[in-house]
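Below are structures written as structure tokens.
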Structure P
Amino acid sequence: MKKVFSKHGYRMKGILYGIGTGPGDPELLTLKAVRLLKESDVIAIAVTDSTLEEPFLEGREQGLDVDKDCDSYRQGCVAYCIAVQSVPEIADKTILHLPTVMTKDKKKLQEGYEKAAKAVEDLLEQGKQVSFITLGDPTIYSTYLYVHALIKEAGFDTQIISGIPSFCAAAARMNQGLVERSEQLHIIPGSYGVEEALTMKGTKVFMKVASKMPMVKEYIRKHHNDVVMVENCGMDGEQVYTSCEDIPENASYYSLLIVKEDK
């Protein structure tokens, strides 16, 4: 808890932690993440539900079947399912459910971020320690970052706790390195700029690239690139592929490709 001076005088405020849970294996949570999750008053999780428009704390009247819906939201949050295996204590903590909109509409996205930030700020004003858990590392293509920026701008204490990135875990799973000597490393989100990225020199990591798989495979065949893919790294249903021909064109959402130039 932090004492902050404002025009209204001194007041006690809580701290927001953005905690990366790693890619899937609960044993990959850092010791710091485990400690802070145990110490936190509230665990914030992202909820993907088009019918849920407002953030809420469990137990608050929202016209929901609280036990059924909240359990569904918890189980639908991959980061929560990872964290609770290593820190079972969070199952008994207050959960802040933050709706996330799956859209590229910047206005709708911003509205969602602002609602989430306001819900967190209300808890911080009460001196609560809030941990917003997110898959992988919070600094890499994370919804958390947008909420973090708003809360930081509002003058609250925010801290990011690194998690092991999925591409590092996938390379380790394949028992190989990502880059050597002067090689470049490119991290590409699967829904943006895939065509251009394929022509870059060095090692290319394509995250969540399932929707572009046929096109990516065709390029790899044509240019004789080396490729491995890990599907659901560290999670149930993990699959590894070591050749282009073995990679399914209907791969799951959490599919990560490592593409290297043929040496």
Structure Q
Amino acid sequence: MSYSSVNSSNIALEVKSLTRRFGGLVAVNNVSFTVNKHEIFGLIGPNGAGKTTLFNLITALIPASSGELHYQGSAISQLRPHQIAGLGIARTFQNIRLFGELSALENVIIARHLHTKSNMITGVLGLPPAPREEYKSRQKALELLDLVGLSDRAAEKAKNFAYGDQRRIEIARALALKPQVLLLDEPAAGMNPSEKQYLSKFIRNLRDRFNLTIILIEHHVPLVMGLCDRIAVLDFGQLIALGEPSVVRNDPAVIEAYLGNE
């Protein structure tokens, strides 16, 4: 596969004229922006603006109608979801997608299997290196659950956790993929003010601890404005503003489309 290069070595992700149509509906319309390495980048806009569709395009859950995606200088528009994850792009979902009947620990371990070398036969027969790798995966999964404050409940079924705790399991599972870019889709949904304040600090700590680039969709404007280095604003699938929080907050188009009632 041939790759096109992006000029700046500081760019983690580049979105170039990305468009996605669903029949006559244009959900994402000619959107372009770059996300720098180690940046916390916010994506905001009204409901139906195309934010989650854009995440789905980046992670290859749906194909683009036109446009390109580049990750660390390489074209990724034609890759499949598992290839995107293998490159180092992980995500959480607006609608939580945990395996409810599995434990919190098992949900995180599943993501670790992308980075293990055991094949199906060695796993079924219990041959080396499967036991070693399973032990390492279990220990790493426990570490990640501890990071999100849930290691004491590792054996509980995921369906028994409160909504906010399920979101934390999902973050731990995304981190198990060893990402370099982490996409968080409405991580503060369902949280009270104190939980949102904690989440903001937690996301910063994640960025620094794992040297991550973080892109987040979030409707809680104060959290986004206080957390993100830069913000992109979508409205009806179009990019209407891009810049630092202080610039975006005072943009007339953003105030009219989204911030007028904040």
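For relative contact order in percent (Cα under 8 Å, 6 or more apart), which of the structures P, Q scores highest?
Q
For which of P, Q does mean count of other Cβ atoms within 10 Å over residues 105-112, calculated from the coordinates, equal 22.1?
Considering all the candidates, the number was obtained from Q.
Here Cα Rg over 2.2 N^0.38 Å has been calculated and equals 1.10, so which of P, Q was it run on?
The read-out comes from structure P.
Which structure, out of P, Q, was distance in nm of label points 7 Å out along Cα→Cβ at positions 185 and 201 calculated from, if the result is 1.9?
For distance in nm of label points 7 Å out along Cα→Cβ at positions 185 and 201, the value 1.9 is produced by structure P.
Taking mean count of other Cβ atoms within 10 Å over residues 17-24 as the quantity of interest, name the structure among P, Q where it is greatest.
Structure P gives the largest value of mean count of other Cβ atoms within 10 Å over residues 17-24 among P, Q.
We did not get these values from a lab; they are worked out from the coordinates using the rules stated. Predicted, not measured: the structure shown is a model, and the values here were computed from it. Cβ atoms are built from the backbone, for glycine too; each structure is taken alone.
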